[in-house]
Structure I
Amino acid sequence: MALRQHLPRYVLGLILLLVLLGHSAQLYRIGLIERLDAIYYDAKLRLTMPRELDDRIVIVDIDEKSLAEQGRWPWSRDRLALLMDKLFERNGVRLVGFDVVFAEPDFSSGIKSLEALAARDLRDNPAFQKAFRAARPRLDYDARFAAALQGRPVILGYYLSNGGHSSGVLPAPTLPAGSFGERPIAFTTWRTHGGNLPVLQAAASGGGHFNPLVDFDGISRRVPLLAEYHGAYYESLSLAMVRALLDFPPVFPGFAEGGDEYAGLEWLELPGPQGNLRIPVDENVAALIPYRGPQGSFAYVSATDILNDRVAPERLKDRIVLVGTTAPGLMDLRATPVNAIYPGVEVHANLIAGILDGAVKHRPAYLLGADVVLVLLAGLVMVFLMPLLSPFKATLVALLVTLALASINLAFWHMGNMVMPFANGAVLATLLYALNMSWGYFVESKTKRQLTGLFGQYVPPELVEEMSRDPENYSMAGRKAELTVLFSDVRGFTTISEGLQPDQLATLMNEYLGAMTEVIRGRRGTLDKYIGDAIMAFWGAPVGDPEHARHAVLAALEMQARLPALNAALAAKGWPTLKIGVGVNTGTMTVGDMGSPVRQSYTVMGDAVNLGSRLEGITKQYGVGIIVGEGTRVKLGDEFVLRELDRVRVKGKAEPVGIYEPLGLKDQIPAATLERLRQWETALRAYRAQDWDRAEAALAELSRGEAHYLYDLYAKRIARYRQEPPDTQWDGVTTFETK
């Protein structure tokens, strides 16, 4: 039944799940989810950054101060040669990397003009030629810079591109063409380059490209450690500097298990003196940049302060130095997850530090399978569970599923150092939640309104809410069921009505019926109808209630308990007080919508209903407020204390039935009352055994402790039977000939 009811939601939910599983399996890409994943990755990165200064790496900054003191960029190469001498000789740095390119010769010394004079106008001037030959080494700034690089651990930077013309030269490739055979690895590929002058590149220890990848949203999150250029493979500046620190070990590609046909290059490995250094890479052989914090996570030293000896040597001794620029005019600023404007040179510093620390996050191909499994499990849970839940519980489930996905994602991030997709699962949870809430609002609310229209006048709102969760199980069609019916009536109502004005009578009845109806609905009862001052209600339909007899008897007791407060209010107005009789009976009845084409009502019919009405009518015969039938007594069990009143044969029924007065719940009845009840049972047994003396003695004892109409009733019966003894067939049953 539930499957049929919720089938449309199941189908729509499964369609959503399949669409998002396609994204997880990379059968296609959904741009919005990729953007959300990028936002989540950036947020995780910012929240988990160490935000501590790494003093192993120092950035020598060609900043505004340096440009103001040393002149505009590019500086003459003799000044850069001096910078190298200062760094290595005075300050004792360990390694230098340049985040700049030296692609053009430096003729700022005037050497070009002097060479032209020596070749033409002053070709025959020996004095000039001698002086020029003597001065030439000092004027060849490129040669001076190359000499300053020679024999020192210096890595020059260069860039790769796919437009324009190549310039300068590249260092030898890190891995030659054909190193990866036929494996379809998605290297970044380039056609042109901007390299350094041959004399400079030859003098340097090595070179590396500074080509951070720019993702679809313009953010730099990765650097390709190896890039393909004309079939060979060239390393990044950061990888080249790490290799220089390790004395240039070879680079070994690391493939996950799966055979030679498996394309997934998952790491690069560098042999080192303290064990192999493994660097995780993604499908583009790029490493995720492990940003330590916002700009300033590494020490900055102004280049002009180095040139002018304004830096204490201990600040630079044995440090890794990156020479770069933060000056806005030199255009080496990038958008990153940690700052919208971030120096490119610090990008390389972060990656070098992350490689050395083993802090580069891994995004292996097999995480794709993990994401598919998690999205599938989360989706199936929500698809099949949420339609069965209330809005509050559905909201709770959606939050718990999203929290579980986030927790698993963060566990991979922290404990496994892995980057796992998250947005797809979060989007799925959000969409499934929105689907179910929308369905509940637009579809189920209509069903609820229909049920409210059908049953709202009979049953309390909480039962309508319960019915609306499974509307197919409820209808107004007639059916047989074991139910409990209740009838109540105001005693002496005719006399009461004759003593009041019409408006007063209407007010009195509204207050009385309102109070009694509140009790009935509070005990999950279905209000059938008002018959003048009488009330008819039943339990167990339209919403099933295994405790229908219990709830009906509790309602009857509460109706009597409400009368004192109600009567006090009536007496304050000078109106008569009320007494009511309540009859309750349990049995098989026909329940449903009954009536004529003109008027119909959801009601109950049958012998058990008629008996309930008769029981209410004879309450005054026994001087009690409530009478319940034998069927009700059987359903109640031992929870209530009941006083057997009699066995009766009511009008219209040949079979006698036991009738009982409920005194209350067993744990609420005083001991004195229980003792009187035992005395009453003794009197009743003696009466039925025609032991009139013993019965009278017991009744007399009861009457001395408590005046009760019931005791007088049986005393009168005994007196009559003494005068007119019953026949030998007497069974102790009282027959009522009237309703």
Structure II
Amino acid sequence: MRKFLGLAFLLLFSAFLSGVAGQTPLKARDTTIKGPQTFAIVMGISKYKYIRPLTYADKDAELFRDYLRSPGGGNVKEENIFCLLNEQAINSVFWTKGFQWLKAKQLQKGDKLFIYLAGHGDAIDEDQFFFLSYDCNPAGDKNNYLVGGAIQLYNLKKKIANETTKGVEVFFIMDACRSNELPGGTAGQSFLNTAITEKKVGEIMMLATAAGQESLEDASIGNGHGLFTYYLVDGLSGVADSIGVPDEKVTFQEIKRYVERNVPSVAMQRFKKKQDPYFCCDENSEKIISTVNTAYLEKWLQTKKMQQRGPGNSFHGILVKPKRTTVADTALTETYNKFYQAIKDNNITGGSSAEFYYQQLDRKYPGNPYTLDAKSTLAVEYINYAQAIVNRYLDCNTVTNKEKQQNNEAGTRLEKAISILREDDADFANSLLGRMFFLKASGTYPDAATAFQYAYAALAINPDAAYIHNRLATLHLENNRRDSALFYAEQASRIAPKWLCAAATLALVKNLSSKKNTVKKSSVGFTFGGGINQSNPTFRDNSNTNVIGIDAKGAGILNIGVIYNINIGKNLAIRPATTLTFGNTELVYLRRNIVGGEIIRELVPLKNTAINIALPMIIRFNNKQAAPYFSLGPSLQYILGQDNTSAELLPVKKTLFMGDAGFGIDFTIPRTGMIISPELKYTAGFTDMKDPAVSTVYSSNISSLKKQAFLLNICLRKR
């Protein structure tokens, strides 16, 4: 009876372990096996959360996985295959748990590593190319692959390079490009394969298509498969050995010829389309890819057209419970079980949470396989929570105050995930930084400065990410900075023209800006400038003097002051200005003491300080970011002071009436809410500068003295 109860308890305990998804400790490399071993990371996705499904990608992954596990594929142990299918095939699991699994296997020189991907693939350009995971959400535009949960293949190539430099033989097999209906379109498909093939890092590549082609699926082969994967497995199982002299070995050259002979012909016969698989590279021609097991080959030939496997939806790899050779510490397993129960209950943070139990494991059992599995699982939960919040944003859902608090929480969780991952995978950790700052920028804070700080930090990391530009646009709009909001909204819409959220934000900003432009509004600013000042004298012959003529000589003038802009219509404004002017001009008196004698030039400077009050009308040609305008209006100048020397020689009137005309451009400075306006201006006097109440020897030779100037002024004001 006791034995029965003990057995029953053991069965219940085992059932509990297997009932909690993912509850298995990380298993290291089997060191009892001497010599090279074979490992594989396999991912296949037919069901997608946000983009159109495929039919056989998951079954293709299962077919390749089962081939590796078979005698024909070398009887690779199940614990040496990390397999993700459908809902479990997400970005966070691939990078976090997948490469933690790979690290534990401690690959060595001579080992083989197969990386097999089947599903959707797309690209932004030749430098940014992706395999689309289950929860990838492009929201209609390829730019959102940067944040929408896609697997960046450039980073995967870096991982592959780390292995090939150690002498590991890496086989990169991808059966993607199954549709050109993704946001990247036909160009994206072309970029994808071109980028993968051009960025060689020492691996053996087997790709389903050439650049720009579609990888076809066929219901009539097996029980439905992609053409490439089916004929690849068919050939590796031994059928390709029939090319040349059969020697029970399939070389790279043989599998290449077999697949290239079958896939293009079937694609053309059944679909009237081209599909040319790509194999790289010819220096691997004699390399043995598989060893033929004759018994398995015979079985394969008998059953390959009668396969009855259903669509895959399970998760294998590290989630398959491995055989245990030792009994774990009771306290360790209890804490580990509590951790996974908290995961199952979605109790991630707080008291008695997954985070709490992981911290206990890490404190008491650092580096233990149970602890390492809990570590990666917790990081996945953090990332998935944050990704769900980001995907909600990409779908343009209205954000409530409660959801802003969730954004704060998501940013905090992602920060914790980054801290966990940084030691093992700095590249993946760094790829999450932009999202972390974005989520923090989307939270709720007592002041706007904090949100802006996080938003600009995100932009510094991902300057070409439309989702960050869009967030900056909404932040500026919330803070009534419409010029800056327009700048970032236009950037987001330009970068991601098919993303509805960016288009909606731009339309909103333009609508509000248009309404703003129809409302009369005033703003203050300051102006400074300078130019050439000149007095225009009219000579009057005076027989009592020896002056025979007067020339005007231009001199410099400086001004500084304040302006006040008043909009009185969409394209009309009054821009009164008060400036302090430091003027200098010179008159040259031409004298001749005797008839026929030498002409003597006498310089008479006129220096004064004046205050000028102008009232110009501004006529704008448009309301764009660079708006040319014409200005015209009167001004009043009052001489505050004239230097003593020129006052004795040629005193001038205190008050002058002037006329001003100019041409300028209002430039809106992005992100500042300021307008800078350079303006070329001509000013001319309506009244005479000469003071008729005072007569001197020098004034007696002048009948009139008018002022004129050419100026370049710079005005800076709020919009």
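Quick note: the coordinates plus some simple rules give every number you see, no bench work behind them. The structure displayed is predicted, hence computed values, not measured ones. Cβ atoms are built from the backbone, for glycine too; each structure is taken alone.
For FRET efficiency 1/(1 + (r/R0)^6) of positions 208 and 480 (r between Cβ atoms, R0 = 41 Å, to 0.05), the calculated result is 0.00, so let me know which of I, II that is. Walk me through the intermediate numbers first.
Values: I: 0.00; II: 0.20.
It traces back to I.
Which structure, out of I, II, was log10 I(q)/I(0) by the Debye sum over Cα atoms at q = 0.06, 0.09, 0.10 Å⁻¹ calculated from, if the result is -0.63, -0.89, -1.02?
Working: I: -0.63, -0.89, -1.02; II: -0.55, -0.86, -0.99.
Only structure I yields this read-out.
Distance in nm of label points 7 Å out along Cα→Cβ at positions 64 and 496 computed as 9.2: which structure among I, II? Write out the running numbers ahead of the final one.
Details: I: 9.2; II: 2.9.
Value 9.2 for distance in nm of label points 7 Å out along Cα→Cβ at positions 64 and 496 corresponds to I out of I, II.
State the single structure among I, II that was used to calculate helix-only ellipticity at 222 nm (-39500 (n - 2.57) for each DSSP H run of 4 or more, over all residues; to 500), giving -14000. Show your work: numbers first, answer last.
On the way: I: -14000; II: -11000.
Only one of I, II returns -14000 for helix-only ellipticity at 222 nm (-39500 (n - 2.57) for each DSSP H run of 4 or more, over all residues; to 500), namely I.
Of structures I, II, which gives 7.9 when mean projected area of the Cα convex hull in nm², for residues 296-375 alone is computed from the coordinates?
Values: I: 7.9; II: 8.4.
Source structure for this number: I.
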